[in-house]
Structure I
Amino acid sequence: MNESPQVLHLWPEADFPAAQEIEYTNPDVDNWRFLRNVTVPTLTAFLPEPAISTGAAMIVCPGGAMHILAIDYEGLDVARWLCQRGIAAFVLKYRLLPTPIHHDEYQSYIDALMADLPRLAELSRQHTPTLVADGQRALQMVRERAAEWNLAPERVGMVGFSAGAYLTVATTLQAEASNRPDFVASIYGAMWGNLSLTGPLPPLFVALADDDWLGVDHSLHLYSAWHQANSPAELHLYAQGGHGFAMRKLNPAAEGWIDRMYEWMQVMGFVRA
């Protein structure tokens, strides 16, 4: 695995607002790192050693209610895990909704927002075109450079967590069939609304916990819609794990989601020795 992952700007010619990106750690979440106020979207590339490369690639989309990015346990740690198994992984740092600069003001703002889910849903709806633009550009960039990175352009998938899962599904459904990811994974995603499914759809992997505070209906609806569209779908619903388990080692059962996803990728033919 490359020791110094390459960071690629999605829109190098774009005139984005001046970067005010803030990195902080959260003592309530084991001091994991988070990012907010991301205005310049990037891809961080983790490329496997040629000897173990499978030719498959996956874009990794961290979550955080479109206001923050859980950049470690839903991003970089996932990418390293995949890369160690021969899958090229690209962490998508997508543009976020703005938050107050000072941390105390930010915390008050985010606490109030999480207590007003209809308001959060409306902000998310407004921000969706930006998310989809970054998701589709990331997919295009990986395919454009597939030969350079020794990747198979027909085996490029996306995995997203929470808001990152929303980005993954929205990117898939709002693109023409030829521009969709080849396989998608939604990990405790939410807020789908009315799903407009036009085939053919890529294979779908869904994982979440029954005690997720956001509930399970969103993910069950997603799985059911995919299944009813006669598109391949696999669902894993763990008894415990809460929301945001990813790579955090919170529950022995839920910890196995990434192994199950890897096995699913093998069964579906996207990971080959």
Structure II
Amino acid sequence: MALKQPPPYVKGHNLLTGKSVLITAAAGAGIGFAAATRAVEEGARAVMISDVHEGRLAKSVEALKSEHGLESVYGQIANVTVEEDVCKLVENAESLMGGVDVLINNAGLGGTTMLVDMEDEEWSRVLDVTLTGTMRMTRAMLKKMQPRGAGVIVNNASVLGWRAQKEQCHYAAAKAGVMALTRCSALEAADFNVRINAVSPSIAFHEFLKKTTPMELLEELASKEAFGRAAEVWEVANVMMFLASDYSSYMTGEIVPVSSQRA
């Protein structure tokens, strides 16, 4: 079955006018960079992106500036598994952008390994980046948002937090943890008027995913989706923008599937 074509790209509707946005793992061609692009297109006054690859980060910052005309785009090298990096990232984002209105936790790490063959190091690395990294960023950001009594955090989970799939024990466990972290932290943050939600994509093709998952498997999974295709990364980013915007003002602790079939 041939994969179906995606719909036309959706133009911005000024959902984030006047807001500043910080996005982790946002350099390159994945969901994070799509979210950064959409944030600019939705009228954000300032955007900061982070990544662990200096060259890729610089190119992404320049692309956002040149293609969209927003000068207040910043980049910083940061590894979400290192607490010092996390704290510096948040402090610099606060300083450069005059406070962070929206944090998008996009950093994650996957792979394909049967549990019986999985080493402790691989298990720990995936959970450290995907789950604990999200916790570190959320913790650091809440220390800034809660005293202000305002802010939004959007996490990137996965339908594998609900579904079962072979060779995904580490990634699925991490994303299920992100879902639980989202729900529990949202209740705590609600007392300070800070909202925390998550998107849960099924499958979105991008270069990072293709490096860690066989293309034959990706095409098979995509063909089983209701639309007969994987999501475009910008389709996932669109839902992130909704959750980051004031249109979702009554939503917190929610996990929103970005899927064309089922949770």
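No value in this document is a laboratory result; all are computed from the given coordinates. Here the structure is a predicted model, which means the values were calculated and not measured. Cβ atoms are built from the backbone, for glycine too; each structure is taken alone.
Comparing FRET efficiency 1/(1 + (r/R0)^6) of positions 192 and 216 (r between Cβ atoms, R0 = 35 Å, to 0.05) across structures I, II, the highest value is found for I.
To which of I, II does the computed value 15.1 (Kirkwood radius over Cα pairs in Å, for residues 80-151 alone) belong? Answer by label: I. Suppose mean count of other Cβ atoms within 10 Å over residues 24-31 works out to 24.6; of I, II, which structure was it derived from? Among I, II, the structure yielding 24.6 for mean count of other Cβ atoms within 10 Å over residues 24-31 is II. Structures I, II were shown, and FRET efficiency 1/(1 + (r/R0)^6) of positions 16 and 248 (r between Cβ atoms, R0 = 30 Å, to 0.05) at 0.45 was computed from I. Computing mean count of other Cβ atoms within 10 Å over residues 64-71 across structures I, II gives 23.2 for structure I. Here relative contact order in percent (Cα under 8 Å, 6 or more apart) is compared for structures I, II. The highest value is that of II. Ranked on mean count of other Cβ atoms within 10 Å over residues 160-167, which label among I, II comes first with the largest value? Comparing I, II by mean count of other Cβ atoms within 10 Å over residues 160-167, the maximum is at I. When helix-only ellipticity at 222 nm (-39500 (n - 2.57) for each DSSP H run of 4 or more, over all residues; to 500) is calculated, the result is -13500; to which of the structures I, II does this value belong? Only one of I, II returns -13500 for helix-only ellipticity at 222 nm (-39500 (n - 2.57) for each DSSP H run of 4 or more, over all residues; to 500), namely II. With respect to volume of the Cα convex hull per residue in Å³, for residues 8-47 alone, the largest value across structures I, II is given by I.
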